[in-house]
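Chemist: These are the structures, in structure tokens.
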Structure I
Amino acid sequence: MKVGYAAAALGVAWIRYAWWPHVSGPRTVRRAPSTARRVALTFDDGPDPHWTPTILKILDKHRVRASFFLIGERAERAPDVVRAIAADGHEVANHSWSHPSLWLCGPRRTAVEIERTHELLGSLTGVTPRHFRPPWGMMNAAMPGALDRHRLRCVLWSVQPEGLRAVGADAQARFVVRRIHPGAIVDLHDGEGTRGAPERLARALPEMIAGLEDEGYALTTVAGLLGD
């Protein structure tokens, strides 16, 4: 009976630690510890063969550099888009191989999701990724060790205008400008998560960038924001 109680307690402890969202750690950041008016725009769930190049054109027009957290299996299908992101001076970062919830992944699956994407992105761009974002911000106990093996830092966000619920383009732009703060990391989506998200983002992004710049903010990559 005592063994049963111990196993149950251990199971509860594992769920609370390993399956709880937004677990913090020394290598996990949500924003830069800065008072400077500098922020990072980040894009998840790409590369998308149509929408990612559209976003790149908007960023280039406004002379903005950003960070793209890419899904490995999508990067494998669109290698030229990955190279275009890097060639334009943007940061290429890791968003897992198949976009699973790490809550549902054991240590081996977690390591493969991170390592496979890490190696692919490095081979496509010639630059070793520095940052990883777990899908939906969900972590587990195996993730820190897998990140440490590749010297990756976990990057979450402090401003997210659209999550699982669709938000119109104008509302997204207003939300970001209203919630922005020094050192903010803004989470956007150029790949299909919420249906229609990339199209809404493409309409929101010019107004969003203009609004941030009107407020005196400089836009940079996560690496630039954190001084990596």
Structure II
Amino acid sequence: MSKFAVILAAAGKSSRFGDPNTKKVFTTIETKPLWLFSAEKFSARDDVGQLLIVISPEDEEDFKQKFGVNAAILGIQTVLGGEERADSVRNALEVVRQDLEFVAIHDAARPCISEADIDAVFAEVRRTGAALLGTRCSATLKRTNQENAVVETVPRDDVWLAQTPQVFNREKLLRAYAASENASRATDEASLMEAQGETVTVVEGSPMNIKVTTQADLKFVQLALRAKSKPKAFPFE
């Protein structure tokens, strides 16, 4: 069975989260930190050979004190991130084991990822070498100018909203980083692969797999996770 390294991206600044005291990935839902929900999903998989979490250098001591035991129990390696997301992922790639064929990058702020979606995108990358989860865009898209006046309605046909995990052949991803002069500006890893002419396929995921960016997102995720944890009722049994 092909083995995967999984990188949990948790080094962001959380500037839009609206909590000056806690970054979004370290906020808790019923005493459980946000990053731990997805970490547990990946650590339980037989096809995951290495699990890393990338955190900001300024969070290192706090992370060790609060979550060091959790990380140790799950066998998670801690990596210090860089200025931008791509810099953080690059730092993690430097310690990914060379015997692992694939690398998955997942936002630590997406706690509602399902096992079925992980299965699907992992299966697709084995077939194609580069894949990501996404959802079809159902909204009408508007492009505006600097004054927020609409200048164009953008066709939504074949438009997808990218999610994570984004999963790649390790050697191909390393080559994409090495070849890109502006890797630090990339907002996701798929764009680096695309820039090198690699085909990236999209696996349709779930709208539930949202990324927590604001307090409103956190409230939605809290409700979603609580709903998933409740036992189903079968009144007619």
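A short reminder: the numbers here are calculations on the coordinates, not readings from a lab. These numbers come from a predicted model, not from an experiment. Cβ atoms are built from the backbone, for glycine too; each structure is taken alone.
Chemist: Taking distance in nm of label points 7 Å out along Cα→Cβ at positions 37 and 141 for each of I, II, which is largest?
Modeler: Numbers: I: 4.7; II: 2.7.
Max of distance in nm of label points 7 Å out along Cα→Cβ at positions 37 and 141: I.
Chemist: Could you figure out which one of I, II the value 23 for relative contact order in percent (Cα under 8 Å, 6 or more apart) was computed from?
Modeler: Going label by label, the one that fits is II.
Chemist: Tell me which structure, out of I, II, gives 0.97 once Rg/Rh (Cα atoms, Kirkwood Rh), for residues 29-92 alone is calculated.
Modeler: Numbers: I: 1.01; II: 0.97.
Considering all the candidates, the number was obtained from II.
Chemist: Given a computed value of 177 for volume of the Cα convex hull per residue in Å³, which structure among I, II does it belong to? Write down the numbers at each step before the final one.
Modeler: On the way: I: 125; II: 177.
The read-out was computed on structure II.
Chemist: Determine which structure produced the value -10500 for helix-only ellipticity at 222 nm (-39500 (n - 2.57) for each DSSP H run of 4 or more, over all residues; to 500), calculated from the coordinates; the candidates are I, II. Before the final figure, lay out each step's value.
Modeler: On the way: I: -14000; II: -10500.
Only one of I, II returns -10500 for helix-only ellipticity at 222 nm (-39500 (n - 2.57) for each DSSP H run of 4 or more, over all residues; to 500), namely II.
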